[in-house]
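Quick note: the coordinates plus some simple rules give every number you see, no bench work behind them. Quick caveat, the model's predicted, so the values are computed rather than measured. Cβ atoms are built from the backbone, for glycine too; each structure is taken alone.
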Structure I
Amino acid sequence: MSRKKERRFFFSVIEEGIMNPDYKGYRGGRVEWFDKKDKSAKGYASGEARFFIPEEFMGGFRELFDFKESDLPIMIDWRMKEEK
């Protein structure tokens, strides 16, 4: 039986409640990453990136990041095109 190789970085999606009714249909929260080589974190996340996205993208977003592991850090670049 082979064991899965342990990776350096672990990612987790934390969803937060959006209480403002003006933003109904949106989801917000953060992607946290844990670096197994970061001894100063002491079990806490080494960093985070915030998000605020339309509700219909949440499933794919969570699938992309939640409970994933990597040997390389990720670069999250949030760019938004505003529509009027």
Structure II
Amino acid sequence: MAKQRPPFTWHYYMMGLGGFAMLLAVSLAAWGSLVSALAFAIVSHPHLALSGPVRVVFLLMFAAMFVFAFPAADEVRAYMNGV
């Protein structure tokens, strides 16, 4: 008897987006953004018992925290140029 596989839902795309955001944050040494992206990926997991609106609020909150935790553009340019 074949074991039923769960459907591939939007949760996995959001988890992948959180993973990509973690890699971006690590490359810029933006530790606050790294924590926000990790939380985004965890909250996106489909087996987490959160209802629809609550999950969306948390995802939006962590996405906003991710964006605002990045350093200023001048600091990122200096970091990438090795100054």
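Out of I, II, which structure matches 16.0 when mean count of other Cβ atoms within 10 Å over residues 16-23 is calculated? The structure behind it is II. If helix-only ellipticity at 222 nm (-39500 (n - 2.57) for each DSSP H run of 4 or more, over all residues; to 500) is computed to be -2500, which of I, II is the source? Among I, II, the structure yielding -2500 for helix-only ellipticity at 222 nm (-39500 (n - 2.57) for each DSSP H run of 4 or more, over all residues; to 500) is I. Supply the structure label, taken from I, II, corresponding to distance in nm of label points 7 Å out along Cα→Cβ at positions 32 and 48 with the calculated value 0.7. Traced to structure I. Taking relative contact order in percent (Cα under 8 Å, 6 or more apart) as the criterion, the highest value among I, II goes to I.
Please compute distance in nm of label points 7 Å out along Cα→Cβ at positions 8 and 40 for structures I, II and give me the label with the greatest value.
The structure with the largest value is II.
For which of I, II does Cα extents along the principal axes in Å, calculated from the coordinates, equal 61, 29, 14? Here the read-out was taken from II.
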